[in-house]
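Where a number appears in this text, it was derived from the coordinates with a stated rule and is not lab data. Everything numeric here is computed off the predicted structure, so don't read it as measured data. Cβ atoms are built from the backbone, for glycine too; each structure is taken alone.
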Structure 1
Amino acid sequence: MSRAEQLFGIDLRSLTAFRIGLAGLLLADLAYRVLDFQAHYTDQGVLPRALYLEIFSNVEIAWSLHLILGSATYTALLFLAAALAALALMLGVHARAAAVICWVLLVSLHNRQPLVISGSDLILRLLLFWALFLPLASGSSVDRRATSPVGPRIELSPASVALLIQVVLVYVFSGTHKLLDPAWTQLTAGGDAMRVEGVATALGRALLAYPAVLRVATASTLVIEFVLPLLVFIPLATAQVRICVVIAMWAFHLLGIGGTMNLGLFEYVMALAWVPFLPPLFWDRVAPDWDLPRRDAPRTHSARAHIARSAVVVFALSLAIIDNVASLDRSRFRATPFAMLRIPTRALALSQEWRLWSTPLDNRYYVFRACLWDGSEVDLHTGRDLDWDHPRRASRNNHWWKYQLVLSRPAGQRLRPAYAKVLIREWNSEHAAARHVASLELVKLDASGADEPISKLPRDVLWRAGPSRSGCGT
């Protein structure tokens, strides 16, 4: 195996595992979104298309098939198509075509509801994008029945180079963003993150009693993000080093981050990102009987298509690298000739913004104070009688947590009436007329650095509407 194959090639067994894992995560992501199917992706939800066009009319190219119609039936058909394409990708049935469909529908879905998109969503669609240019059906798949006696067992191409570099870019620039915030240089970021209820797990909250441990964890995170990813390109003992790095990164994400923070599918997406780095030595030791057919040698009449794909990959990787650099200071970037590159970057969904908890967030709670027509008060966030001492400490899931974070900021002001409408409709549909909502307040409780009782925390009324509240308590 050549030095180039060692550093930038992908073993076909790793590529097969990557394809299957990628399809599995696409299915899991769809299942996760189905939980809030109507609320997030139809005109009956928190971001109807009219409001979307009002808010995002000035955003660079952000195309979406999901914006053509706003009905639940139409959106359900797109979800079903995405699920079938992901299943085909997993089985290797017309793998490249399935991957293209998956990518189109995933980007479309993200662009339809950008308010719930997090770093793991961006990384998942980037992994899928680079996979479009890789021989996804070269390994175990329905597409490939016969073996081929010739051809490489290592995929070395501009696409393999781009995929591996993309993964490393995420960590290097995530670490760079972190170093720009004093919380990380002063090693307090770990403790700040564990104070955010609804994100920190029970283990994460328990670690608040051990500030020294959290400081070490903060420093370790910086080392892991800056150092370990770069080790995979060391030309000495590359296979052995890569195996150690991949195992370390799996432990970091699945046990470290996954054990202390609730971030949706983030840890699984990042674990998948390291699968292509697994060298032949790993599979020879772990699965010695897994003997995949070799990849067919490129056919002469497809040379033009190969050159065209390579040119697209090189152009896309250039966009990704430039956008990573631009993410460090977007305002300065807009004053350069490279600013026009933002258009193709957005069109291809290659945006790079790796502020992954680079600025720790303040702890907060939400109370949706509803006065009912019978004079009682309830918290629509909990569905129970209003109790300022016991607000809901966690959002329904990571998507709602991200949405409510946007909602609580000044930029979310125009979103609040639509959200309140959904809350009222959901409550009224399950209760008699006497228990319908007469008025509603969306209230954020600032819990940054504050102790109990929660009822004394500063309150910020984000939105208020309805007739007189004279019949309700205070």
Structure 2
Amino acid sequence: MASVAVHRRAFALLLTGFLVLLAVTFQAAPARAVVRGKVQPFIVNHKDLGSLQFPPDTNYCVSVLHRLCYQPAQIRKAYNLPPLYAQGYDGRGRTIVIVDSFGSPTIAHDLHVFDQTFNLPDPPSLKVISPAGAPPPFDPTNADMVGWARETTLDVEWSHVIAPGANILLVTTPVSETEGVQGFPEIVFSENFVINHHLGDVISQSFGATEETFPNKQSILNLRSAFVNALFHRVTVLGSSGDQGSTDLLPDTSCCYPFQVNSWPSSDPLVTSVGGTQLHLDEQGNRTAPDNVWDDPSSLFFPGDPTTYAATGGGPSHVFKRPLFQIGVKNVVGGTRGTPDISMSGACNGAVDYYYPFVNSASPWHLVCGTSESSPLFAGIVAIADQIAGKRLGWLNPQLYLLGELQRYGEGGAGIKDVTIGDNHYTFLDAHNNLIAVPGFPATPGYDMASGWGSVDANRFCRELANGDFSERDSQEGDAAAAA
């Protein structure tokens, strides 16, 4: 069997080719090109639960709601973070960038209350900037603004749970993609501002639009300038894989395409796509069963309902060809970019608590789920790995797939935890009340398009990611940037 060094050298050669391709191909892109494609936060709220005056724990959720829910200490234990914290690895010195439309009017107060409730420290810094223009005044009767405020709350509170020592930079934009012609250009402009001014280390994007809702491939390519910019500034970019399983929303945001589709920016090769799993934990955060692919039936919440409540996004892109970092999994992805790359907690039967008072100040506690949870969780993981490395790790996908291959061949404790149970099929009622079932992708040993490489043991994964010998990659990336 080949050595780890041989695998890494071979992978570095493949990466060189891909970086040269980037230098030639991705020179496009006025950042403010106007395109269709509806930006949607990948967040699922428990509408049947409503609001609570207290943060529910697992015992409450099981006895009253007949499903699972978790608090911060359980999620931290499940991902084996305490050994990192014990050595001072909590993301300190790094900055997590959260990008959302509108933001939340009470985010600083809400995070402080959340932290006090769960005995977490406040972050060293929480700043809010709006490079593309200030959002309009918050309107609690505007469902779109409320939805983005909820998204903002989830992103900020749960990235902080994982990396409590990291700074948080919330970047808001003044518009949402509600008419199909606005939204993404402002996001791209804002991300380029953050990158150009060296304001953050890892960008979390808990939103997306179905690739088919854009008028053509070029309209997506015209919006990639921030990701190319992030590559050459060594800023990590993450994207949630979606909440409609193997399909996704139509242009009017109704559900769904009757065939397998993917969403962007998760499908972009320069973005690390983060899918969702279901955790099975006791009150202390110990696993009572292996993680599985997140795919919650509606019958769990509404008995007799034959549809899918929500499920992790994943599948082949219809825009991007298979990148070279996925050549080792070409038997799975075929000739296209496959998502996700990695997965974290996202299931609704296993939702997490979060706090916001801007809808009902008397009952400000809620449960939330979705790959909108998964991406900020992984952003915290990246911040810790950056801290251990003493530098930005930047574009993760080549490293991530190398670690996945090493794990698969038994050549290192990469801290990747394979997920081999479940799939991400999706069943829904169309406009004519017909039951439509879109087949999903099964979880299998190794890489699959339901969970990516699986999930992580953070204590091992962060150290392996930080300490890997990628010096060849670093120099080749610099050469490619100079050539561009």
Check your understanding: Ranked by distance in nm of label points 7 Å out along Cα→Cβ at positions 408 and 432, which of 1, 2 sits at the highest value?
Key -> 2
Point to revise | For semi-axes √(5λ) of the Cα gyration tensor in Å computed as 30, 25, 24, the structure of 1, 2 it came from | key: 2
Review point. helix-only ellipticity at 222 nm (-39500 (n - 2.57) for each DSSP H run of 4 or more, over all residues; to 500) was computed and gave -9500; which structure, 1, 2, did it come from?
Key: 2
Exercise for review: Check the numbers for FRET efficiency 1/(1 + (r/R0)^6) of positions 304 and 360 (r between Cβ atoms, R0 = 35 Å, to 0.05) across 1, 2 and tell me which is largest.
Suggested key: 2
Exercise for review: Taking mean count of other Cβ atoms within 10 Å over residues 232-239 as the quantity of interest, name the structure among 1, 2 where it is greatest.
Suggested key: 2
Exercise for review: Using the calculated result 53, 30, 26 for Cα extents along the principal axes in Å, for residues 336-415 alone, pick out the matching structure from 1, 2.
Suggested key: 2
